[in-house]
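Some structures are shown below for you to check.
None of the figures in this text is laboratory data; all of them are computed from the coordinates on show. Nothing here was measured: the structure is a model prediction, and the numbers come from that model. Cβ atoms are built from the backbone, for glycine too; each structure is taken alone.
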Structure I
Amino acid sequence: MRYYPIMTLRNFIVFEGIDGTGTTTQLRILQDRYREKYGESSAAVFTCEPTSGEIGKLIRRCLKGELAYNPDTLARLFAADRCEHLYGAGGIAELCGNGKAVFTDRYLFSSLAYQGETGDPSLPELLNRDFPYPEFLFFFDIDPDISMARVESRSGDLEIFERREFQKKVRARYLDVIGKAERECPGMRVIRIDATEPIEEIARKIWDITGNLPIL
């Protein structure tokens with residue numbers, strides 16, 4: 001089975017990686033740089049998955065351990081949240097179609113890696129096969145022992161997937177998923193980031209690639 005559709009969505013950029021790789025930090029830095037350069041009317045939009053919508057809120061409760069669902073149910077919830085994220089009113093497809101650059105923290109690759117590890121991997125493949133690829137995929141790679149040390153140093157309870165042995169399995173699945181996607185879709189540019197590098201150096205590399213987006 002082919003993992004992904006062939007279509008790419010222009011000016012759509014995805015940040016991916018296991019927990020603790022710094023994707024959220026880098027998106028915040030990038031958003032600040034866009035505001036500094038272009039002002040509040042910047043043509044870049046920053047978002048994340050799970051979303052802040054009602055389905056996304058339900059997923060976040062699951063991730064916190066407040067609700068317990070079958071892994072296949074959770075895979076379906078992620079796909080439903082993603083469908084609204086893409087195609088709902090004011091969603092990613094509409095924004096990109098209107099000349100915006102859209103950056104998201106996590107996308108379908110997370111489902112293939114995480115839900116592919118917790119349940120039947122054929123289900124997330126099926127649920128996500130019709131969603132478009134991003135034009136740019138930044139994959140933040142790191143040793144799970146390092147990333148989980150970061151996560152464990154934060155205040156607050158750990159989420160259900162924030163376990164070292166599980167993260168090691170997810171990283172291996174990520175490498176497989178992204179490698180296959182890269183071979184199947186030459187129109188998607190994959191940028192691999194060494195997430196152990198200094199925050200400022202990573203931010204510079206990302207800005208060098210994305211600072212001129214959107215390209216109309």
Structure II
Amino acid sequence: MQFDLAIERGAFLSIIGPSGAGKSTLVSLIGGFEQPAGGRILVDGADITRLAPADRPCTTLFQDHNLFAHLSVERNVALGIDPNLRLSAAQQAEVRQSLADVGLAGMEHRLPGQLSGGERQRAAIARCLVRHRPILLLDEPFAAVGPGLRREMLDLVRALQTRLGLTVLMVTHDPGDARHAGGSTAFVHAGRVVLVDETQRVLASAMPEVRAYLGR
């Protein structure tokens with residue numbers, strides 16, 4: 001695989017393409033969960049290629065949101081600040097505010113098993129927010145939920161992106177997600193980014209690879 005991609009600060013970029021094309025690999029390289037054989041990953045001109053995931057200006061939300069069943073929602077979110085859960089009063093207030101931002105005010109003491117699927121996703125997003133990283137990487141986090149809830153989660157992420165000035169990269173297997181999110185889309189095929197443009201233009205592209213992917 002060989003990726004060449006530039007993203008503007010504050011952009012929302014969907015990443016689509018056939019299964020096995022390299023979409024998740026691309027996001028994993030940016031997040032630091034995989035290491036490239038060559039090349040560089042730059043953020044605002046700074047080379048982050050060899051930094052550990054925790055040291056990068058990114059936070060990643062995967063399909064498996066990894067909430068701990070024995071911890072309250074509040075404590076699950078607090079893990080984003082301190083894995084040892086030793087938080088100051090100000091940090092505890094920040095956790096509560098983050099939960100309010102995603103619509104979970106009043107649910108701080110519930111366990112994940114007491115939440116709906118959408119509420120668990122919201123909690124996972126709140127945990128990302130308290131890390132205060134300017135880049136949010138979404139690796140098919142809403143793939144296991146229905147279309148209505150998926151749109152609801154996309155609207156939430158879009159609203160948070162606008163308010164907080166985040167740069168968002170979202171891997172999705174559903175072109176409808178990219179269409180709903182708007183912004184721009186990168187089409188990945190055979191380990192390469194072969195097209196980047198406004199989402200509607202990508203989905204209307206006459207490129208054979210895109211047409212085959214969309215079944216046109």
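Name the one structure among I, II that FRET efficiency 1/(1 + (r/R0)^6) of positions 97 and 185 (r between Cβ atoms, R0 = 30 Å, to 0.05) of 0.90 was derived from.
Checking each candidate, the match is I.
With relative contact order in percent (Cα under 8 Å, 6 or more apart) computed per structure, which member of I, II shows the largest figure? All intermediate terms of the calculation are to be shown ahead of the outcome.
Details: I: 36; II: 32.
Result for relative contact order in percent (Cα under 8 Å, 6 or more apart) over I, II: largest is I.
Tell me which structure, out of I, II, gives 0.55 once FRET efficiency 1/(1 + (r/R0)^6) of positions 57 and 201 (r between Cβ atoms, R0 = 30 Å, to 0.05) is calculated. If you can, show how the numbers build up before the last one.
Working: I: 0.30; II: 0.55.
Going label by label, the one that fits is II.
Where does the value -10500 come from, among I, II, when helix-only ellipticity at 222 nm (-39500 (n - 2.57) for each DSSP H run of 4 or more, over all residues; to 500) is the thing being computed? Show your work: numbers first, answer last.
Working: I: -14500; II: -10500.
Source structure: II.
Tell me which of I, II gives 12.6 when you compute mean count of other Cβ atoms within 10 Å over residues 49-56. Provide the component values of the computation, followed by the final result.
Numbers: I: 16.4; II: 12.6.
Of the options listed, only II reproduces it.
Of the structures labelled I, II, one was used to calculate Rg/Rh (Cα atoms, Kirkwood Rh), giving 0.98. Name it. Let's see the in-between values first.
On the way: I: 0.94; II: 0.98.
Source structure: II.
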